[in-house]
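**Student:** Scrolling down, you'll hit the structures one after another.
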Structure I
Amino acid sequence: MEEMKKQKVLDTAMELFRLKGYSAASMQDIADACGMAKASIYKFFASKEELFTDAFAACHQNLLDQAAEMEREGARLHLSPRERLQRKIEFLFQYTVENHLFMLDFKELPITTNEHFIAAWKHKKRALHVWRRELLIEAYGDRIEPYIWDVVAIFRGIYIEYLGYVQQKVIALPMAELAAFIVDRMDALVDDLLRKSPRPVIDQLNTHFNYLHPSDAEMRQATLQQLIALIGGKIEQLSQPDAIREELGQVSVMLEAACGTEPANPTLIRVLAAYLDGYPELKPYLRQLHYLLGNKL
């Protein structure tokens with residue numbers, strides 16, 4: 001009985017938050033809508049922040065649950081992987097628009113500084129990130145596994161951009177057709193990746209870093225080492241005499257050692273980088289090196 005009452009409070013709060021917004025929906029409003037005393041609400045949720053946090057988590061879990069049911073329904077209907085992807089993208093647009101407070105607008109609320117809400121927010125981001133991976137693997141198969149996190153990043157970017165136009169009500173195209181348009185673009189992207197086989201940019205090591213989970217010193221150092229390895233590979237491809245390439249390779253080894261030393265020697269790093277910067281083919285890599293090193297220089 002108590003669990004049923006708690007669920008009623010949560011469901012009612014979600015609806016009121018959607019209708020009135022976080023600030024305008026008071027605990028008294030929620031209690032009145034539930035037909036309960038305000039004090040009874042606090043038996044289940046210690047604060048409005050806690051109630052909103054639970055509503056936020058429930059909203060995103062509903063998204064994942066409904067998407068999973070759509071996948072099962074698609075299998076029963078013998079829909080192709082492409083058709084299933086299109087249906088789920090359409091659903092994602094519709095669900096996000098209907099639940100924009102919990103899906104998007106919450107970022108403007110003061111609750112984003114609440115410790116418990118931030119924990120729920122991080123959990124949501126991880127869950128959606130993994131769900132996007134599964135969504136795309138189901139559509140395109142294991143063949144995209146080497147590029148999956150790049151595909152996820154590009155898909156998310158495309159979706160977020162078009163969602164902004166959908167929210168502004170400046171796209172006349174029905175969401176079903178917009179979803180089909182996006183699937184066509186994803187098909188082209190996947191075909192191009194598989195045909196050209198480029199080196200992946202995002203992998204299992206760096207895919208989970210974001211503004212809620214910033215990179216640490218260890219990861220930044222690993223990225224720096226990857227860049228220096230790329231410089232070494234580029235040196236080997238230069239149209240220069242063997243002696244020049246060998247000398248440049250030695251400089252890159254020295255640069256790697258200098259960048260891995262704590263405390264760093266900015267003067268030595270600048271001298272070594274300046275030497276390599278004399279070759280136009282290496283300039284983009286040296287610009288990236290300066291960016292990654294930041295205040296170390």
Structure II
Amino acid sequence: MSTAATELSAPATTRISARAAERAVRKEENRIKRRLMLGDSKAPRVVVFAILLVMSVAWLIPILWAIDTSLKTEPDAEASASWIPRHGFTLSAYVDQFASGHIGRWMLNSLGIALAVMVITVIVSAMAAYAFSCTRFRGRNGLFAVTIAAIMVPSQILIVPQFQQMQTLHLVDTAAAVVFPQVVQPVMILVLKSFMDQLPRELLDAARIDGASAWRVFWSVVMPLSRSIISAVAIFVFIGAWNNFLWPFIITNNPSLMTLPVGLSTIKNAYGVQYVSGMASAMIASIPLLVIFMLFQRKIVASVAMTGMATT
């Protein structure tokens with residue numbers, strides 16, 4: 001029995017050892033990079049870390065101020081800019097936000113729409129990138145030029161034509177109308193194509209020689225090799241769809257279909273600008289993205305380094 005247990009635990013031990021070795025290699029690579037950039041002297045490192053510390057504090061202050069304001073009462077927020085309110089901290093603004101709207105429903109709507117946009121965008125962009133990078137057909141260069149030109153078109157210009165198109169299709173105030181206009185993203189096609197251009201053509205040719213169809217080559221060869229860049233694209237598309245406000249705000253009127261950013265904007269007070277309520281709404285909207293970042297921090301940082309794009 002002990003022999004069987006040893007045999008069963010051997011693969012697990014091997015995996016743990018492989019992970020440890022991978023972490024050690026990554027740590028050594030990072031140490032070499034820091035040495036090449038900063039040298040052996042400690043002075044440059046101290047200066048760099050001091051600058052990074054100052055930048056981190058400057059980045060954190062607005063967030064801390066927003067959290068602090070959301071935990072105050074409205075009179076305290078208007079009366080003084082002090083970090084510590086006179087009447088103490090309170091969660092009343094968050095309670096009011098949940099009581100005044102359909103926060104849970106809006107969160108589910110945002111999650112469902114963001115996931116749908118992410119999945120469809122990744123599939124459509126990957127297929128388009130594969131066609132431009134790995135196949136040859138008449139008009140390929142012209143279509144790719146149009147795709148590049150589409151990147152330079154501001155999305156706001158397309159709002160009116162897209163709305164008219166949704167009206168023609170009788171999709172206004174539906175989830176489909178929120179999702180479909182967001183799935184065509186030329187910049188993601190460009191990112192995926194740039195990655196696929198670097199794939200070894202020998203692997204694709206070998207698959208074709210073995211009788212694989214174009215779809216089989218795409219699904220069984222190109223997609224597995226592009227897993228890292230696809231993960232990066234999926235993360236950026238999800239965050240962008242979650243934060244999107246303008247298009248869902250225009251195309252939806254039914255509160256049960258609203259996304260979280262749109263729904264929170266409808267919770268208003270008759271007494272004018274409410275700083276505490278606004279900050280509480282911002283904090284509620286940012287919590288899911290904060291959780292996602294904490295869970296996939298390494299992947300997000302690697303995605304930024306790989307694609308050169310940063311989320312806002």
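The numbers here are math on the coordinates, done by the rules we state, and not lab data. Quick caveat, the model's predicted, so the values are computed rather than measured. Cβ atoms are built from the backbone, for glycine too; each structure is taken alone.
**Student:** Consider the structures I, II: one of them gives -0.48, -0.82, -1.17 for log10 I(q)/I(0) by the Debye sum over Cα atoms at q = 0.12, 0.16, 0.21 Å⁻¹, for residues 95-190 alone as calculated from the coordinates. Say which.
**Tutor:** I
**Student:** Moving on. Suppose distance in nm of label points 7 Å out along Cα→Cβ at positions 31 and 127 works out to 4.9; of I, II, which structure was it derived from?
**Tutor:** II
**Student:** Here distance in nm of label points 7 Å out along Cα→Cβ at positions 23 and 239 was calculated and came to 6.3; which of the structures I, II was it taken from?
**Tutor:** The correct label is I.
**Student:** State the single structure among I, II that was used to calculate distance in nm of label points 7 Å out along Cα→Cβ at positions 143 and 199, giving 2.5.
**Tutor:** Here the read-out was taken from I.
**Student:** Comparing structures I, II by relative contact order in percent (Cα under 8 Å, 6 or more apart), which one has the largest value?
**Tutor:** For this comparison of relative contact order in percent (Cα under 8 Å, 6 or more apart), the top structure is II.
**Student:** Consider the structures I, II: one of them gives 48, 27, 15 for semi-axes √(5λ) of the Cα gyration tensor in Å as calculated from the coordinates. Say which.
**Tutor:** Derived from the structure labelled I.
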